[in-house]
Structure I
Amino acid sequence: MNELDNARMKAAASAAEQISCERRVHEIIERLERGARETRHVFRVVHADTALEAARASDRRLAAGCPLGRLDGRIVSVKDLFDEKGSVTVAGSRILENAGKPAQADAMAVGLLRAAGCVVIGRTAMSELAFSGVGINPHFGTPDNPIDSSRIPGGSSSGAAVSVATGLADIGLGSDTGGSLRIPAALCGLTGFRPSSDFVSTKGAFPLSTTLDTIGPIASDVVTCREAFAVLSNLVPASHDGIEGVAGRKIGLIDDPRLMAEMDETVSRAYARSCRLLRDAGAELVGIDLGPLLDSIARIDAIGLFPGIELAARLGSLTDAECELLDPMIWERVRAGYDVRATGYLNMCRMRACATEQMQDRMVGLDAIMLPTVPIVAPRRDALQDADAFRRANGLLLRNTRVANMLDLPALSLPIPGPGLSVGLMLWGHRGGDWPLLAFAEAVEGILKHQ
């Protein structure tokens, strides 16, 4: 048993035995100070002193029988694109590090988690400017995939996922513009939840795309994601007792090669096994045609990409020196955003609005749509040194997940249990139907775990 396995067991035991939050934070800080490989590059900044102070306060509340809520004492990592009062929001970029000033206030999401009693342990690694599904950052380092250290963790919320997978945090707060929560969750054996837009405030988060950005959690299970979403959205569902199994529930399956081709054999087998398990549990699996909607997305893409256009507008005119500070693979995508005219961008917005409405009609009668989160297992890092290999891997990692962002669907990635590298199963729900999707995902999770 390696240190990573020990860390996971300790984290689970701590929760079960109600070990003090202060002790847990001490153990995490000690692990980080030892510098074991699986903890390297997970955090850009560790808040040792303030985390211990918050942990002691949580322990006092729990001892007095007056916790602030279900998440009081849960340890949270924060992606390095969220403002924290007194910290510089770097978003994985030397440009922002050089130009940044300490934030005057916490981002809304961070403030809500603190108010719920969460202990913020530090700021996690990420793809530069959140603009890659691979998770590699040449400036501040890239955390290892917790399952195979030779492979990438996925991104852009790379450190958020690895912090949870290695027991350094209970919840990773991240963002999702094209899959940045669900991709690393899938590659690291975790659960990642992308809410519908407008449920969670993006105030105080560095924007990659004001059109597509959403804020959400990565955790080890659906229940924790649901509890985090309740805090982040500042909403409590009218009732939530979960659902009893999936019998009689209708799940849409996609056979369009634009989302189902080029699957690794490991992914294909795991997905087929998941379909069998759900069918055996009484779910009705039906084929659906998303061709017209995928055509609409392709027409939008032919004009430009929302993240590239909106990030270019955010950065403004960059000097040659600033351009040289950017990762070339990121700068390539930003540069393309400067070339799109305003009329083209407005057409993109109009076409997306139409597509999101059409998708709601397509979802009628379905409880969820299901497909692999990503079609490939985590690539080896050394295989992505070539620019073309990087582009291909990034495109495949984002291919399935970004559809939910383009159509503004709540989406969640679940780990499919099995030997070897991690595979994610993605569920899409009705736009605005985040609570029903989480309840359904919890039922699916139970079936997968008890196969």
Structure II
Amino acid sequence: MFSDKLFKETITKDSIKETFEVYVAKKTDNLTGKTIIKVLEGVDGISVEQFNKTLNHQADFIYKRIQRGGYHFYPLKEVKIPKEPGLSVEEAIKKDKIRILSVASIRDVIVQKLLYDYLNNIVEAEFSKLNHVSFAYRKGLNAQKAAQKVFSDINSGYIAALDADLKGFFDTIPHQLLFEQVKKFFHHMPEVQKLIYRFIHVDKGWTVKRGIKTKVIRKKREKGIPQGGILSGMLANIYLHQFDTWIMETLGNKYDLKYTRYADDFIILTKNADDILCIQNECKEFLRSLELILHPDPQKTKIIHIQHNRSIDFVGFKISKGQIGIKEQNVDKFKSRILKILNETDFSKSKALQLLKYKLSFKYYGNEVKQFQCRTCNKIDVTRNWMKFFLVITDVEQLRKIDYWVYKKINYYYFEKTGERLPKKTIKGMNFSSLEMLYYRYRKELKGNSDFCKCGHKEKDIYPTLNPYEDLFPTY
């Protein structure tokens, strides 16, 4: 039985220190050959280096405040991040392609993680009552599994789709209604409820210089939850669980449907095209009771009949009847990064092609280029690998086209900058990376033993089969 008492017993000074060390390890980037710890400072201005130097003091502070029930979260610093690579913040704002991430103090990140680890089994026990519905922010579930489920549903004859997005979801969740759901999930833990209440209501904050002093300015958050927080995804799923339940139990009794949600994006599929508009209208009505709305943009919320080569874009994938591919926008992003590498390459130098191959290898292979080892299993860590993410696709022809495009661009840029044609035998001898080659290689490795780290990545869970549920969902 979970309780406030048991939660406090899990909070020790050692567990706090260990949580910090794991957090720093996950934020450490070795990909470029240099060790870079990517931890942003919160409004309190304490860097990861400063926190580490005073780790005993910080652990003591957190421990005592939680045990007394007096822990309060520091204001969150908001950082504007462009949604598209290559855009400046100013350009992204003009194009309405901006995402606001909330940066917590390191101390608060640790407390969020401790809360998350303790509460996860409780929420999972409730979420798992709805079989294979919600796929975001949950251990063992991911975008690949969501895409495979939609793919399987479509190929089972569910070809009329409501492809929907909730407008401004994270920024518009009403605090009172969210906390009512929190109390239902953790009704036997009033002190945990209080801690979550404080997180939900944490202020926005920024600093201003006044002479030699720095003052923190606070602004109350009237609604919404911070994006980027460890607890945010869990709270989002808690709030939308009532929507998930309503769809599966109420709408599911009225219509023959399949439902898949990833964060604030969801797909409802039916066999009868006449049902889908009614389903959309009923969803609008129910969401109104949660003070949420479907996105009015027809590119964000739309009805699609998946036949005659039509497809839907979902969680980065292009899904149709018969195959899963990579969403064109993601292909364009990949190509833009390749073009950036080609533009930066000086082909007049003698070893330009060798350097180009090395740079492209980082994009194709990720950590495998440097052979970095996982600290847990001592196998190669390939978590940052573009092809690994899209390994569930079945459209191999798409990979061939991308490979051919890269080959043509290398030839084009070489000619533009040198005035000479690149001999076929030269480029063939360079043995440049190939997405198609990696696709087949990784699939083969995942069938058996491999030298690659599988800690937390669940590679075998995302291996595509003729029936995607066969490996992923044996109980479906």
Structure III
Amino acid sequence: MSLEPEKNCALLREILTAKVPPPIPADLPDDSEFAHLYAELLELRRIVMAIAGGDLSVKTPLKGYTAGALKTLQANLKHMTWQTQMIATGDFSQRLDFMGEFSKAFNSMTTQLEESLRTVKENKEELRLTNAGLQVEIERREQAQAALTEREAHYRNLTETMKDVVWILDASTLRFTYVSPSVQRLRGFTPEEIMSQPLDAALAPGEAKRLKQIIKANLDDFLAGKIDENTYLTSEVEQVHKDGSSVWTEAIVRYVRSDRTGAMEIHGVTRDISERRDLRLELERQATTDSLTGVANRRHFLNSVLKEIKRCERHGCTLSLLMLDIDHFKAVNDTFGHAMGDSTLKAFAQTCQEELRTSDLFGRIGGEEFALLLMETDMETACTVAERIRARVEKMELFTKDARPVHITTSIGVAELRLKAETVSDLMIRADQALYNAKNLGRNRVECLK
């Protein structure tokens, strides 16, 4: 049985265009030419659809030119798949030469991929070298940072445990920019409190003006090249403790120009010298003071008289010297004992000093003999002072341990300086002569020798 030509054409067209091919018509004889053609077209469609779907392993029994072309396309696609796999492994030598324009595009892509991979490898190597260099630099910096951290820890431990105070002062603002923690042990203030205060707050009254003058003079010397950063200067400074007491310190400083800002800075170390200063003052006091009465000893007194005579010679001023002797002091010792004699000497010295100015100097010359130096004092005034002292001594009330009264008087000789190259010895001889006169005239009196 055969179909009509129009139906046959429609059936064949449907094989080529329909999504789902029509089944072989039931009325189509299996052995007809059209049935064979229909079956071959369906097989050809199956092959094309399989290849189009990516199945390159599909097989077909069809023969002929069209089937051969499909098989060639299938083989080429298989070969392209293999070449693509080879390229994926890094073989960029693969080239196509059997697919026309596609071959050109494929080969161009392969060349660009090869060039890109080469660039990537070069960049990767450069990056590796850069990373290696960075790693070395990182390790170097980590080592440097570790060393710096260790040094800072050592320095911090040193500044926190040492008694001395390390500090930096801005020379223009006169404010501290760094103070070590040890300042709290020295002065009771924290470093932050010190750095928030002006320089004046750190110093005892009167010290600020003196130190500012010293700083200005040193800065001028630094700028003039008279001192440099290797010049260390030392001075004693009285500072204020947080509890209001004074702390005597020794400051060792040097003047430095900051590398970072170019500003002038003062770098210093301060240490507590209170005990050392007290010891020095005590030694000085012992060297210049009579141990029993606390007044000037003979050596210190005579040195002071010499200095004052020279000053008067330069400036044309005057002074007077009084020589004092406790009348019948030997009798006090003999009657009441040496302990009472010592008490008498101390009481006598204290009574005399109560009549003096701060500028006057009272000293023990020896035994029961004392001397008084009155600066800027003429004979008339000196005699008045001497009489006042004599009267005070006469009224002194002294008693032994068993309440026995001890009465003393004093004889005083007065001499005024003569501004004609008079020596200490000359002046003392005249004052001694006046004292001798007072004793010869009955004691308990003042004699003035012009």
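Read-outs throughout are calculated quantities, based only on the coordinates presented, and are distinct from any laboratory measurement. Values in this document were obtained by computation on a predicted structure and should not be read as measured data. Cβ atoms are built from the backbone, for glycine too; each structure is taken alone.
Hey, distance in nm of label points 7 Å out along Cα→Cβ at positions 257 and 345 derived from one of I, II, III reads 6.3; which structure? This figure was derived from III.
From which structure (I, II, III) was mean count of other Cβ atoms within 10 Å over residues 121-128 calculated, if the value obtained is 10.5?
Among I, II, III, the structure yielding 10.5 for mean count of other Cβ atoms within 10 Å over residues 121-128 is III.
Each of the structures I, II, III was assessed by mean count of other Cβ atoms within 10 Å over residues 393-400; the largest value belongs to I. If Kirkwood radius over Cα pairs in Å is computed to be 21.9, which of I, II, III is the source? That value comes from structure I.
For the structures shown (I, II, III), FRET efficiency 1/(1 + (r/R0)^6) of positions 217 and 329 (r between Cβ atoms, R0 = 35 Å, to 0.05) is largest in I.
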